[in-house]
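These are the structures, in structure tokens.
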Structure 1
Amino acid sequence: MTRPRTAALIVAAGRGLRAGTTVAKQYTPIAGRAMLAHAHAAFVAHPLIDEVVTVIADGQQELAEAALGPAARLVIGGALRRDSVAIGMAALDLAVERVLVHDAARPFVPVEVINRVLGALDGADGAVPTLPVADTLARGDGTLVPRDDLHRIQTPQGFCRTMLASAHAAWPIGEDASDDAQMVRRLGGRVALVQGDIMLDKVTYPQDFAAAEARLTWETRSAMGFDVHRLELGEELWLGGILIPHDKGLSGHSDADVALHAITDALLGTIAAGDIGTHFPPSDPQWRGASSDRFLAHAASLIADRGGWIDFVDLTLMCEEPKIGPHRAAMTARIAEILRLHPDRVSLKATTTERLGFTGRGEGIAAQAIATVSLPGQAR
């Protein structure tokens with residue numbers, strides 16, 4: 001049975017004036033990364049989300065691209081939050097059936113919350129994560145408010161696309177809405193409540209930045225990968241994810257892309273997940289001739305599943321031929337594309353071995369890679 005196509009819509013068109021930052025708060029770093037980038041990475045990495053669109057304010061294009069990378073889908077929002085959501089909805093692929101709407105001011109998005117919201121949509125028009133109200137509440141006159149039925153509403157909020165579109169179309173022009181669930185309920189839609197998470201607390205004021213970062217413990221890890229393949233006549237030369245014209249190619253069970261294999265092993269090493277042979281054994285015929293970008297993307301997905309991200313990749317190729325210089329930019333761009341990184345987070349160098357050894361004799365190519373990743377710990 002085909003699952004519904006799902007999109008995540010990140011609303012990031014606010015100016016963030018209450019945060020007291022020099023730029024809009026969604027671009028202010030938390031744990032070494034723009035606040036917006038944390039949520040964006042969580043949605044991009046989730047296996048049930050097919051499309052991610054970020055709605056930004058006009059004039060913030062350069063900030064957004066620096067935070068999310070040039071491949072991120074960006075649209076310019078409107079004056080009100082409701083307008084921005086409607087504009088983002090209109091930019092989604094027509095095949096999208098379910099939409100998650102998320103506030104950029106909530107940087108950390110647990111996988112479990114996304115799963116709960118999407119699961120609840122099987123029996124409801126919408127679903128929102130909530131937390132119980134723990135504090136005693138009182139009105140201005142001192143009258144206490146019963147809190148048994150009170151909930152703190154969070155995002156991402158999930159909806160059937162047709163219902164959300166109808167709710168927006170029926171909403172009075174010029175009237176804003178605090179959230180999309182409010183709009184769906186007014187139209188008569190059923191909105192389910194699912195368990196939220198303290199990690200989704202909103203960042204609004206200056207002191208909230210320190211509180212958000214304090215909820216995480218971060219670990220930086222680096223690991224090395226090394227690989228070698230023979231050069232043989234009659235083989236295609238795939239190197240760094242691109243096909244290079246040459247009289248010889250690399251020989252191996254897959255396409256033998258020694259560069260991508262070395263990076264894959266380095267990434268797997270950062271999470272102690274074995275090596276490329278563990279995940280794609282050469283004894284398995286399904287990997288015969290396989291494109292190595294699948295191996296690299298798999299390693300990157302394992303890091304994303306841990307809630308981490310790749311900070312930097314450094315690759316060194318060792319060969320006499322072919323000359324790497326003419327292909328360096330294309331290889332760098334392709335590796336960055338596979339890993340969903342900005343190209344300046346991928347370093348590619350080449351060297352010879354002064355005619356010494358098997359690489360010096362032109363018998364093969366060797367590659368060494370070092371990857372650095374950041375992994376989150378538990379909420380404090």
Structure 2
Amino acid sequence: MNAPVPSRAAAALRAEIMPVASLDQEAWDALMARAAAPSPDYSRRMIEAHRAHGLAPSDLACLAVRDGAALLALLPFRFARLSLRGRLATPFTSPTITATAPLVAGGPAFAPALAALTDGLARVSPAWWWPLLPEEMPAGRGLLGAMAQAGWDVAPVSSFARPVLDRHASHAAYLAANPNKGRLKDLRRRRRRLDEAGAVSLESIGPEGDLAAATAAFLALERSGWKGRTGTALASRPATVAFAAALFRAGSGPVMARADLLRLDGIPIAASLALVCGRTVFLLKTAYDERHAAFAPGALLEAEIVRALHEGGEADRLDSVTRESRVLSDLYPARTAIAEIAATAPGGPSASGLAARLRRYHALRQRAVAVRTALRRMLGRG
């Protein structure tokens with residue numbers, strides 16, 4: 001679909017603060033289809049699955065830039081409080097949201113829509129905490145440029161490099177170019193051992209396949225592992241079970257679901273759930289049967305997904321959507337930068353001061369997590 005050309009002057013575009021529930025669904029899907037950097041994070045599929053199952057406020061707000069009926073930019077947001085000294089705005093996040101760049105139409109609408117959105121950010125709050133900003137992608141890079149042009153103060157809080165894999169000319173070319181030859185050799189050895197243990201098969205389920213059964217297989221595998229023991233598996237709560245079913249449902253649209261299962265004698269021993277848009281596969285969830293850990297079934301499944309990328313024509317990129325993964329770091333040699341920033345509007349507080357507060361906040365949370373983990377271990381031994 002071609003990007004819309006604004007019918008009004010760029011200066012006439014204005015970001016509106018409105019409930020997500022009031023967005024026109026067709027306009028939302030149309031924006032997703034023509035976005036400059038398609039990502040499932042702020043798609044209707046993702047946000048509505050959160051809202052429907054209590055994982056986002058029913059009155060979740062957003063900034064929306066519209067030109068008549070056309071939606072040109074969208075950013076769901078909320079408010080956070082670091083201390084009693086006041087609150088600040090932040091893009092909506094959850095454990096399933098992996099990037100927070102605004103959804104922005106490509107083409108001639110891109111720059112004016114971002115300028116209007118940036119003006120709207122200042123009306124929401126003079127101070128923003130912005131995690132998971134993909135600063136090398138068009139929407140992230142464009143947002144930082146629009147902020148700089150409008151005189152915003154921006155300071156880094158943290159950053160990390162996310163593994164990604166762009167399709168090579170062939171799978172053989174990928175194997176030849178991958179610098180982690182030792183890891184690839186180890187995976188071949190483990191695959192031979194798995195083949196000796198029984199009949200091994202890979203099943204890839206597309207948007208019209210039985211994704212409900214694939215999701216159920218994933219939930220069972222995740223629940224059987226350490227996430228199930230710690231109560232963090234999706235299957236640990238009815239709400240997150242329903243959320244997974246809604247997110248990874250069958251059907252067409254600008255964002256589609258996909259699943260991959262590695263089976264041993266017909267029984268799933270590893271499962272991957274993904275969303276696909278803009279010819280990129282976003283690998284959101286992976287689980288494996290820990291009883292077969294010696295075979296590294298999760299890593300073997302990831303290697304098969306890499307093979308499928310090169311042998312099929314449905315996608316051009318795999319996005320690990322992860323912060324740290326030794327397996328995917330070995331399989332995906334390329335990286336994309338993900339930043340956490342503090343941003344303040346002209347006349348607002350110091351961005352560097354806000355960034356320092358955010359770093360202290362993270363340090364306190366990490367200490368609290370370490371204490372809770374130690375207590376759980378002590379109680380478990382008792």
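Nothing in this text is a laboratory measurement; each read-out follows from the coordinates by a stated rule. Quick caveat: nothing in here was measured; it's all calculated off a predicted structure. Cβ atoms are built from the backbone, for glycine too; each structure is taken alone.
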* Structure fact -> Highest-scoring structure on distance in nm of label points 7 Å out along Cα→Cβ at positions 26 and 330 (candidates 1, 2) is 2
* Who wins on FRET efficiency 1/(1 + (r/R0)^6) of positions 106 and 162 (r between Cβ atoms, R0 = 25 Å, to 0.05) among 1, 2, i.e. which is largest? -> 2
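Work out which structure the value 2.6 belongs to, where distance in nm of label points 7 Å out along Cα→Cβ at positions 98 and 298 was derived from one of 1, 2. Mind dumping the intermediate values first?
Numbers: 1: 2.6; 2: 1.4.
Source structure: 1.
Given a value of -12500 for helix-only ellipticity at 222 nm (-39500 (n - 2.57) for each DSSP H run of 4 or more, over all residues; to 500), point me to the structure among 1, 2 it was derived from. Intermediate values should be presented prior to the final figure.
Working: 1: -8500; 2: -12500.
It traces back to 2.
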* With P(r) over Cα pairs in 10 Å bins from 0, in percent, for residues 114-273 alone derived from the coordinates and found to be 8, 21, 26, 27, 14, 4, 0, which of 1, 2 does the value describe? -> 2
* For structures 1, 2, which has the highest computed value of mean projected area of the Cα convex hull in nm²? -> 1
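Have a look at 1, 2 and say which one yields 11.2 for mean count of other Cβ atoms within 10 Å over residues 146-153, as calculated.
Values: 1: 11.2; 2: 17.0.
Of the structures listed, the value fits 1.
Could you tell me which structure in 1, 2 was used to calculate relative contact order in percent (Cα under 8 Å, 6 or more apart) as 21? Intermediate results must be reported in sequence, preceding the final value.
Values: 1: 15; 2: 21.
Value 21 for relative contact order in percent (Cα under 8 Å, 6 or more apart) corresponds to 2 out of 1, 2.
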* distance in nm of label points 7 Å out along Cα→Cβ at positions 218 and 338 - structure with the largest value, from 1, 2 -> 1
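If mean projected area of the Cα convex hull in nm², for residues 186-313 alone is computed to be 13.9, which of 1, 2 is the source?
On the way: 1: 13.9; 2: 7.9.
Attributed to the structure labelled 1.
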